[in-house]
Structure I
Amino acid sequence: MWPLAPFTLFSTLLLLVTAAPTPKWLDGAEACSHIAQQTLNDPRDVVACLKSFPFREDFRQNVLAVAETAINFHTFETISLNAPPPFEDSTINLRAEFDRIRHQQYDTDYDFNVDLFFTVNRLQDGHTTWNPRCYVDVFQNMLPIPLVSLERKTLAEEPKQESIYVIPDADEFFATFLNGSFTRYYMARGIDIKRYAGAEVLSIEGQDPYAYVRKIADEYTGDFLDDGIRQSMAYASYRYIGGKWGQRIGDFAGPTVPTYTKHEIEVTLIPRGAQESETVKFPYVSTLIGKTFTDQASYWENNCAPTSRTNGVDYKLYMTPLVVPLTGNETTNVSSSLVDSATVLMERRAFAGLPDLNVRKEAIDLPPAFVPSTLNMSGSDAVTYFTMLPNTSVGVMVIGSFAPLDLYAWQQTVLDGINGLKSQGAEHLVIDVTNNGGGYVCDGLWLHRLLAGPSVDVNEGFEAAIRVNDLVEDMVLADMELAKSYNFSDIEPLYYSPGWKSVNGTKFGVQENFLYPLQNLSINGVPDTFSRRHANACSPFHVDPDVPTEIPFDHSKILVIGNGICASTCSAFTTLMQELHGVKIVNFGAAKGAHSGMIGGEVVEWRGLDSEFKTANLKTHPLAGPELLVNANFRINWRATYSYRKPDTFNSYNVAVADYSFPYTEETWNRPQAVWTFVAKEIFGVKIAA
């Protein structure tokens, strides 16, 4: 949680605006029944409901057993014991912390889960998290003053300077949100949120606003090792997702409930057009983003109890049996609800992405004035947007995510989009990856192959390795044996050798062990074991006609732009383009250095890891762990890639620095087309008519 400094009295005369007091602060089960009936709630009532579930020792032991199981497979456990510079703030001994939590006294289940949540969050790695959905995925706290750092010229004779402001479109941002009830909530408490749109922020909780943003980055955000990128997460910014333009509210104005215990925040600001500053106490408001409920019992049943997707399934249930007789010791998993095999296949594909806690059920759209006026061209879909800058040779490809609904169909979509740009005369390409949280690894590597050409056909990505323990070795051997009885290519479990290829481009055989020879390392003085280096086996790609043999754009005429929030598969793509092909990377906003974060790691969720145990008939192995008893997820970074520039360094600890960095201005912030136009003029040197 954010330990916030007390209010500091300012020397100037300030107008103090406060919210009307909450009529009643409820407690326990009564709070759950009350908040179930409201669209907007006082966070104190929400936390009272969440804290109404008593601490249970059996849940603690179960969750910690799952956590310790998962950490056995986490690639960076030993590195995080003494993280290298400049990432020292991610140093943590997880096993010592788990031991502390095992003996800590807690009053409620909430207190236990929030402690574990923030303990794991100290890794600053969105690939490795404890997500108790009961407490972090049901409500979101919000403020009516999302922030942005803008460069402005205050007077004609003064140089431009960067300051923090309430987003200029705050009034449009919230005008229709929840059918206007959000705005009315604050009006009823004496706060006209329209008044503060574009206001300059002088202090937050008595602190310099940039210092407060750094506090959020250090103590709340997590997700990225790089501090500059975590600071970017605090600010509001545009995004393209779900086939439309929307906005991230940012970690300052949109924290999840367990992360913030105060119900209001004190901000000193100067409203646009005003001469004097005002100090305003803005109350947080909690909105439902999880499943609806009516009382305490239904809250638990709908949001906290384990579901059919909490624990793993036996993938063999989705595989075609071969004619070879079975051994008779296969696992059956009748307790888990079956889903169609196509869904299982999709969820098994190599994935590297971050869950975004600011993605809401009610999407907050980009106001019409900010939406690009350019034509949405062929190849555009729910996560991809192709267009041409008017009257130029500049094509634009926006990638909001590498997690399309169909990872294979997307490969054809991208090829069609690139060909469409070329047919419109595009000679330059701007790739916008703003707020891209990553996704399917093979889709990122497909885009790399498409733009890089056949020179990368041996390995479209990075060399990589996985952490090895006794259970890992046993699973690989078990999968090799079971592949004699089942068609493992139907699903390709993580520990099935033909799912990977050697670094020379040869796919491993069914009876070939991709782990060996092992790498026996010493990391921070601790022995650790990794597999041999290998690569993703993504090709052949799913496109028609064949994969192009020529590059579509000269690499000197490609720019990748973003706000630093480019994670996992996104960062693998951008780093490959920069390191191997000299493509220039452009940052906007707070992330002045690193252009991407958590490069090239791959994630496995608890459900996926548990499925591997069951598929290999090894659920009873001492390292396999129990069934999770609550609706939650422990995800880990299970596979790590190596840097091309520093071949003995894991990519996640390799600082990938942008070639250009620019602050947002009022002309470019939240205006994608203005950003594309800016880089086309300033970097490409393309002449664009006013």
Structure II
Amino acid sequence: MQPLEASDYHDIVQVADPQLSPAGERVAFVRKAPSGDDEYETTVYVAPVDGSAPPRQFTAEEGADAEPRWSPSGDRLAFTSARGDADIPQLWVLPTDGGEARQVTDVVGGVGSIAWSPDGERIAFAQRATAEEREKELDLDASDDPEYERDAPDPRVIDRTVYRAGTQYFDGLRSHLYTVTVGHAGEDEGAVTRHTDDEYDFGAPEFGDADTLYYAVCRDEDPDDSVLYDIDALDLPNGESETVTRTTGWVATVAATEDGLLAYPRTPEEKAAMRQTDLEVFDCETGETVTPTSSLDRTVAPGGFEFDGDSLYFLTPDEGDTVLRRTAIEDDADCDVVVNEGDLSGASVRDGRVAFARSEWDHRGDVFSLVDGDVTRLSEVNADLLAERDVQEPEEFWFESEGHEIQGWVLTPPDYDSAERSSATESSGERSEPRDPDEEYPLAVEIHGGPHVMWSTSSTMWHEFQLLAARGYVVFWCNPRGSTGYGEEHAMGIDQDWGDVTMQDVFAGADEVCANYAVDEDAQFVTGGSFGGYMTAWIVGHSERFAGAVAQRGVYDLSSFYGSTDAFQLVEMDFSTTPWEDPEFLWEHSPVAYVEDVTTPTLVMHADNDYRVPVNNGEMLYLFLRKQGVDTRLVRYPREGHELSRSGEPAHVVDRLERTIRWFDGYSDHHDVPRALDRGDDGLSSAEEEDAGADDESESDE
């Protein structure tokens, strides 16, 4: 068995978006795998729910496929795909009994959020287009002007509060809702109709009956600065719409039934980022609203819910797992757990049958089914890689921090001697005698982003955790106060105090690990991204505990973050102020305010097109550290956004992992290598590929 390497990312396959067929006999899902250094190949696969045959590829390897959705009769599968030279996803429909996929739309802004009508005659979708494009009807048929290309405005004139997100500027784009006719074998197919107008963003289209389309839209005075959403019903035959109910939250999504029931998330407006999200159900016939999750002290995952008969299924984070629950459609109902192990990223339900995507400690993610109480694994997309890699099982433990119970995990290296470890759940934390330094390991402490999210033993961090352990580090992570999955009081625990509270919890857990595992306390390292980057910078400004740190895509100055992010409301909600109301308070809670106290060598990594935490925050921290004479380096990734670590270009994902490990190794007595500052490109896959390319070129010249 070989240890995992950063470059193994190129061979790691991911699965997502499982969708059960109407009869509940098959499940379609998306398979995503790196393809070269800067792209992924995403295709749709289909598997029988009984596991009687392995998944088979259902769409061609011609582009980026997503959103597989079965027609109500199950005879067709719709999906979006960007094929050929086009990078704009269009709607495609594929007969499920054999035949070629056919392109249904050719629209300027692409297709997303697709939903079939119950009669199978239409598909609703969302599309982002400018007013000019709508006026020219390019959002209906772009083939009328095949030479048209979008140009970035010069100069860029901005009149919106939020004018960019992800990695792109909006530049006048607004999301509107459409339907397109879908016949059989191309008959009466492709007529696109726009159903919304005005300068708002409409989303979450969902059919009730075949003539009613529901959707969500924020029409507040400044929609970019509001969490209030209207949920409208559009009567398709006459084109008239009305607002049937309203909700509040970060995002609004909708599930609907043919008899007029609507489910949607609701989060209280006050301090919404830290509050629990409930599911409400509105009856369009009676006008009554019930909240089935009112007694459940867990937040509902937005978009992760659907009706099945008289029940409502939904996902919630819950003490390190993301679980699937079922509830009756009534106030204060029981919320029974249906699937309770692992990290579920998606689920689909039909007549009590469930298909779900789940990652666990020993795999990055696969598709499973639950039929008549029996769980069947339908895929093993990384079986070949895992058969050759030494994967370690994390150990869960709970520890106390200022009277609060915190959940954490430890992952040890492959050669770790279990005899060196006493149980973290039983030990008093006292050592009987000093340990032999030759039998100790460095410690890597990982801190999650958010701050209001939850980590598990798997999912997007699976590779990074296992990689650090393979490199010889004991790895520790936890869900400190502020995390979801432990109730609202836990999530509210960092109200107006991100830094000190989280640091106390992280240190309490790290102390427990040091007391119960063979850890060299002089070789501790810390890293994290986004809020985890904030905490990394906060910690090195308040403690000399760590020998090295890597701060990634972090918020380092709250006021500059507020003024440049699309998530400025997070500051208002978590700190109850703004930069002009109390600038000193926000400065006191900004890591860069304490840079004069930093001595820890700190690598700063950021993404150039990160519009959630813009790169000016990374530039500021780096410059401040340089001025203090701290060992530091700034690494910037072109074309990348805030999702760099999760879905960045494969070569960048690998490079980020390798640079993190190189930085730690250089300040660890357990690794006989120079500082990363003195190593050049040694140890980086990108340098090895360049050398190999140069050798090939040299050979071809001979």
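When FRET efficiency 1/(1 + (r/R0)^6) of positions 317 and 557 (r between Cβ atoms, R0 = 41 Å, to 0.05) is compared over structures I, II, which one is greatest? Walk me through the intermediate numbers first.
Numbers: I: 0.25; II: 0.90.
With respect to FRET efficiency 1/(1 + (r/R0)^6) of positions 317 and 557 (r between Cβ atoms, R0 = 41 Å, to 0.05), the highest-scoring structure among I, II is II.
For helix-only ellipticity at 222 nm (-39500 (n - 2.57) for each DSSP H run of 4 or more, over all residues; to 500), the calculated result is -7500, so let me know which of I, II that is.
I
Which structure, out of I, II, was relative contact order in percent (Cα under 8 Å, 6 or more apart) derived from, given a value of 19?
Of the options listed, only I reproduces it.
Read the figures in this text as sums done on the coordinates, not as results from a lab. Just so it is clear, the structure is predicted and the values come from calculations on it, not from any experiment. Cβ atoms are built from the backbone, for glycine too; each structure is taken alone.
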